[in-house]
1. Matching task: 12 is the computed value of relative contact order in percent (Cα under 8 Å, 6 or more apart). Pick the structure from 1, 2.
2. One of 1, 2 was used to compute mean count of other Cβ atoms within 10 Å over residues 92-99, and the answer was 16.0. Which one was it?
3. Going by Rg/Rh (Cα atoms, Kirkwood Rh), which of structures 1, 2 comes out largest?
4. Hey, helix-only ellipticity at 222 nm (-39500 (n - 2.57) for each DSSP H run of 4 or more, over all residues; to 500) derived from one of 1, 2 reads -13000; which structure?
5. Taking distance in nm of label points 7 Å out along Cα→Cβ at positions 164 and 268 from the coordinates of each of 1, 2, which one would give 3.7?
6. For FRET efficiency 1/(1 + (r/R0)^6) of positions 212 and 332 (r between Cβ atoms, R0 = 30 Å, to 0.05), the calculated result is 0.75, so let me know which of 1, 2 that is.
Structure 1
């Protein structure tokens, strides 16, 4: 696998993105994104917060610190040349027929989902006329094909049609997109990290949809005047001379990229003790979390954080770092309690694991 820094990417130089490592004051959001990159099976992240807090900037910036991926050349689904789970049917058939496939390295795709997108635009369409007359399954790939093995970003996710959100969450969970029309069915891989953002003042996502996101990050406007000044100055420097600014952060970008690559490789070796698994489930039980998604996501996120730290055994601190992100959106609303969801999770965690940070 080839690693490339931000300056090696011609598109980044022509259309520069604010460097991920230069973003300050939003550590919770950055951590959630990095952990989902290390283990996409965490289930994505929904980022809700005030306007002008850098949600979109941070989400778009993560792409520049990710390693390139190898794909089959001219394949519309970014198929992996050897991993069956990441291949389209045409690539599988070519391999079965011993046809040599050309490959190339590409930047991890990131697709912005427009709010007005139709189901056909998202999922793709089948040309019924060609199928019936010529007997050919002519498929026009949609956004789910283009984003396979990448990141799908929904800005203002709370304003997106619920039906489309359901489709996206189902595809993200299963890793496949199935398009069926008039008895004709097309299936292709659609493995991606789903990232949504929005302002809660404009409406919340339905609870059953919120539960499907692995993590929920809350972003608030920075209050510290010194930090606010630093953020403004950083942005001004970038706007004045983006190329020079990118050069300043080139080493940090590379270092983070290497850390992510190493964490991805280390992840399969990370273990968590039975005692800590029991404690995680005890916390979820005390908080009356519905279902088992909370337990599963905490286990995955704690392992991802452990790998990010370069270790192979999950400890209490790893769980502490991720548990609020994994549970705050799964709590049952109690109108008699005004306590913040993050505080409730923290207090329960402290009582079960006797943790003092």
Structure 2
């Protein structure tokens, strides 16, 4: 499968300016020898039906490799351009999808069918474009960045974290506040380790009820909302130091001889929260993205066919439903199933001022002539 790019990427052009009757030159260096982005994929699996279709199983494994990716890279402004469009890089995805279904009860008056699925994907950056020095910034939200490195993934989150001692304890400075690190570090991956779902269908007479739950395990989310609310002490988890007015941070300080000793410096509560949960501290504002959701409940009624005689209708169905009714998760800000918009690009694993996710309720009326 091939893929192309947006218009005006292969030659120099002049764009419209905000000033009337004027034009401006492009700031991204064009590429007049593009190659098409190519994805080569392979998929295989099997499907089993047994016991007169009472039990079904489906398993699929796949691999896809994308090469000659069309990538924007930044450039030194002294060149006259802010960036360039390149071909290059190679990304591999491997995965497995499993589905198991069955008719648990298949009576005349009561039926219970269930289907469960499980999937996992392994993503790996095999190559980066020539001219890129070790890493490619895919996107940035707030102070968190999605950075691709050879051997890593395309959903790896990097940013500033805590300075830690060899034993893993947080290092505090002489003022009694968490020390500033010098460089960004790997915080975690936005992609979950696996996803799963379960759908149950119950039928009694002309009534059918469907219940669907799903979720994922693993992955992290950086929350800028959590940074803001914690910095201002507005969350239930920010109780420490409210009554006393001061906090002694749990961690160590580095001594002049390079050894470490427990931190005993007390600081004002507001100062501690401002430093510990500062906007640039991706580690303190990142959380497990695992969740389980009551995705949908629906109740359907099929009008008996004998009631439709002489009406010109073959069937009439009425149903009511509710979607996204409940979420179970340790993520402290609304819904962990979130993404951030950075311009027109979606950045998974980065939450930026998310609004609460609404539940949806409705009804359907279906007629067949």
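Quick note: the coordinates plus some simple rules give every number you see, no bench work behind them. Keep in mind that this is a model prediction, so the values were computed, not measured. Cβ atoms are built from the backbone, for glycine too; each structure is taken alone.
1. Details: 1: 22; 2: 12.
Structure 2 accounts for this read-out.
2. Values: 1: 11.0; 2: 16.0.
The read-out comes from structure 2.
3. On the way: 1: 0.98; 2: 1.07.
Going through 1, 2 one by one, Rg/Rh (Cα atoms, Kirkwood Rh) is largest in 2.
4. Details: 1: -13000; 2: -1000.
The value was obtained from structure 1.
5. Working: 1: 3.7; 2: 3.1.
Only structure 1 yields this read-out.
6. Working: 1: 0.95; 2: 0.75.
Corresponding structure: 2.
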